[in-house]
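Just so it is clear, none of the values below were taken in a lab; they were calculated from the coordinates. Please read all numbers here as calculations on a predicted model, not as lab measurements. Cβ atoms are built from the backbone, for glycine too; each structure is taken alone.
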Structure 1
Amino acid sequence: MTCLKEIGWQTVANKNDATLHMIVSGRVQAVGFRHFVQMEARASGLTGTVKNLSDGSVEIYTTGAPKTLLMFMEKVSEGPPISRVKSIEARWSASYRQFNNFQVLA
């Protein structure tokens, strides 16, 4: 079961663009999770970054239309078959963060 902590959705729900910052916990490293996130983001036309954190979680920054970001977050909560997402901490921001594409960071 995925536990979701969401902050700031009301501030971006009616905006054209927003930035979503997520910390995803569970079995999300060494299971193809970052590649999965990149493929889903690109398929949705989103830009941003994904990277592993030292505590075993994964950090995602992405920008786009709020409703598209919400659907993307649902995909992230599912993850690839071998992963297991336990929780997502999501912070929404109306300030648009500019990215050129969606990249996996080391």
Structure 2
Amino acid sequence: MDRNELLNKVLAVVEKHKSLHINDPEIYQCWSEYTKLLSEDLSDTKWVLSNVGGENLYKISEAFEDISASLNSKDFIFFLKRLDLAYPEAEMTSDIDAAERAIESSARADI
């Protein structure tokens, strides 16, 4: 799938996510879809996240922990931290911290 197609699929999930009540269990399906779409290729993931905008990042960030665990990349965490500086209104810091812990947990499990 090319990057524009990936971006469009992620944005479609974001729109579905935005339509749901905060306590709707369907949100977990959105997180699963974000994880599936954004765990295939780190370069494509970074491109998509750079192009979705702050309001959409806020929704996607809820799945950063799962995406991070799947990608298992410190580069992804560094990228998220840079993104957080660029879009402070997206309020992603706690989700990025959880994503970083997921990488650390994975590293400890490998020992």
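Here are the numbers:
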item: Origin of the value 0.25, where FRET efficiency 1/(1 + (r/R0)^6) of positions 22 and 78 (r between Cβ atoms, R0 = 25 Å, to 0.05) was derived from one of 1, 2; result: 2
item: Identity of the structure behind 47 (criterion: relative contact order in percent (Cα under 8 Å, 6 or more apart), calculated), options 1, 2; result: 1
item: Read-out helix-only ellipticity at 222 nm (-39500 (n - 2.57) for each DSSP H run of 4 or more, over all residues; to 500), computed value -24000, structure in 1, 2; result: 2
item: Structure with the greatest value (metric FRET efficiency 1/(1 + (r/R0)^6) of positions 54 and 94 (r between Cβ atoms, R0 = 35 Å, to 0.05), set 1, 2); result: 2
item: Structure with the greatest value (metric distance in nm of label points 7 Å out along Cα→Cβ at positions 70 and 86, set 1, 2); result: 1
item: Mean projected area of the Cα convex hull in nm² - highest-scoring structure of 1, 2; result: 2
